[in-house]
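Before anything else, here is the set of structures, which you'll find just below.
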Structure 1
Amino acid sequence: MKYKTLLFDLDDTILDFGAAEDYALAKLFEDMGVELTDDIKDYYLKINKQAWKDYEDGKISRQEVTNTRFSNLFSTLGIEVDGPKMDNKYRSHLAENPQFLGKSLEVLEKLSQDDYKMYILTNGVSVTQHKRLKDADLYRFFEDVIVSEETGYQKPMVEFFNCAFERIENFNPDTTLMIGDTLSSDIKGGNNAGVDTLWLNNKDAENLTDAVPTYEINDIEKIYEILK
């Protein structure tokens, strides 16, 4: 067994963030008494994706992402809102509805019966991520959970990974595998940190980045082929 330590991303690797996001947006707009059209949703997804990309690149802080995304969104609708308060409502709804992506739960159940040491490495808001992990009963699988907000760094920054490595007993980069769906954070971060990477390419996307995954699969169940 080459790999002994498995580092898992959370969103869209283990939990279905898209489903949770759809639910949270619908509930938020319901709270506001505003119709959530496809155009509004698409616009939000666009600005939110860009904001988190800017955060990954170190251009803006996490607070700037969460404090402004909804004030910017609703301002285009002619509605003035308190950005941080609106974001708190959204994140509360986001944590209400954790759903597993594909067969990820079954995979974790099986891997936990072997000798792997498993960790969660996630970008995001600490209170939201921990609530989702708790409600999905995921803590039982992992030795530790490292959230970007708690370290002051984020994937793909090597500093984030160094913080994680310091919390792994007898850490050995040669026997460690980073597993995630996002090239720009999970795979690029693993490259920066000097560990092998597994790109969970759920959407069969083309890699147009400079991130270089060691392995690529399009279904989490195929991880056994890599680990055997």
Structure 2
Amino acid sequence: GAICDDHFSANDANVICRQLGFPLGASQALSHSTFGPGSPILMDDVMCRGNETSLADCPFAGWGVHNCAPEETAGVRCILAETTCTENQFKCETTDACIAIDFLCDTVDDCGDHSDENRTRCASELLVRLADGPDSLSGRVELRQNGIWGTVCDDDFGPEEATVICRMLNLNGPAQPAKSGSFGPGKGPIWLDELGCSGTENTLMECARLPWAKHNCRHTEDAGVRCS
């Protein structure tokens, strides 16, 4: 039988993958019948803490008790040991595991060695720098989030967003956006996409945006700025 995706989370996915013999847990918790509809639905409202050894140890509505359609079944992608991680993944420090970059600092030990929940990393402040520009006033925008440097996508990137970034660098003159990878493609995760600043903010954290590392961009779309 299947599991309904109501309240299905990374904690539930981790328990499932570890029970299946993947000690590093899950890279993704999936919903809306990603792998096709399932029937019958045996579990609903599963609420694991993440440290259980079996899914049956987690609170749930009761065997066969649910209010779900077959199109609402849950799925998982489990972590295999890898030697090379993609730019949207974090490499665990004492294993060969690669986990999704947005699993960093989410209070769940996805790596199994706590390296993704390192206190120093998770407490590090958001930093901004300009890279590969002709001078110190211009370049590709790079952000350090959770201790990892990445870039900003140029979707909806305009003068207001450029102004806020320059202000973060204590450069308060007129600011111009630079789009389409004007200063070359960057490396690492694309941290932010679809920024919506008014231009009065003191930091990008105050602007509307998609969640960290959620985007539909490539590094050829890395945003840059020209400050003054």
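Just so it is clear, none of the values below were taken in a lab; they were calculated from the coordinates. Note that the coordinates shown come from a computational prediction; the quantities given were computed from them, not determined experimentally. Cβ atoms are built from the backbone, for glycine too; each structure is taken alone.
Comparing structures 1, 2 by distance in nm of label points 7 Å out along Cα→Cβ at positions 88 and 144, which one has the largest value?
Numbers: 1: 3.1; 2: 2.5.
That would be structure 1.
Quick one: relative contact order in percent (Cα under 8 Å, 6 or more apart) came out at 16 when computed from one of 1, 2, so which one is it?
Label of the source structure: 2.
Another question about this same structure. Can you say which of 1, 2 returns -13500 when helix-only ellipticity at 222 nm (-39500 (n - 2.57) for each DSSP H run of 4 or more, over all residues; to 500) is computed?
The read-out was computed on structure 1.
Separate question: Given a value of 0.85 for FRET efficiency 1/(1 + (r/R0)^6) of positions 48 and 96 (r between Cβ atoms, R0 = 25 Å, to 0.05), point me to the structure among 1, 2 it was derived from.
1
Looking at distance in nm of label points 7 Å out along Cα→Cβ at positions 8 and 32, point out which structure of 1, 2 has the largest value.
Answer by largest value of distance in nm of label points 7 Å out along Cα→Cβ at positions 8 and 32: 1.
With percent of Cα pairs over 22 Å apart, for residues 40-167 alone coming out at 46, pick the structure among 1, 2 it was computed from.
Values: 1: 46; 2: 58.
The value was obtained from structure 1.
Assuming -0.46, -0.89 is log10 I(q)/I(0) by the Debye sum over Cα atoms at q = 0.10, 0.14 Å⁻¹ as calculated from a single structure, say which of 1, 2 it is.
Traced to structure 1.
Additional query: Suppose FRET efficiency 1/(1 + (r/R0)^6) of positions 64 and 136 (r between Cβ atoms, R0 = 35 Å, to 0.05) works out to 0.00; of 1, 2, which structure was it derived from?
On the way: 1: 0.80; 2: 0.00.
Comparing all candidates, it corresponds to 2.
A further question on this structure: Distance in nm of label points 7 Å out along Cα→Cβ at positions 72 and 152 was computed and gave 4.0; which structure, 1, 2, did it come from?
Derived from the structure labelled 2.
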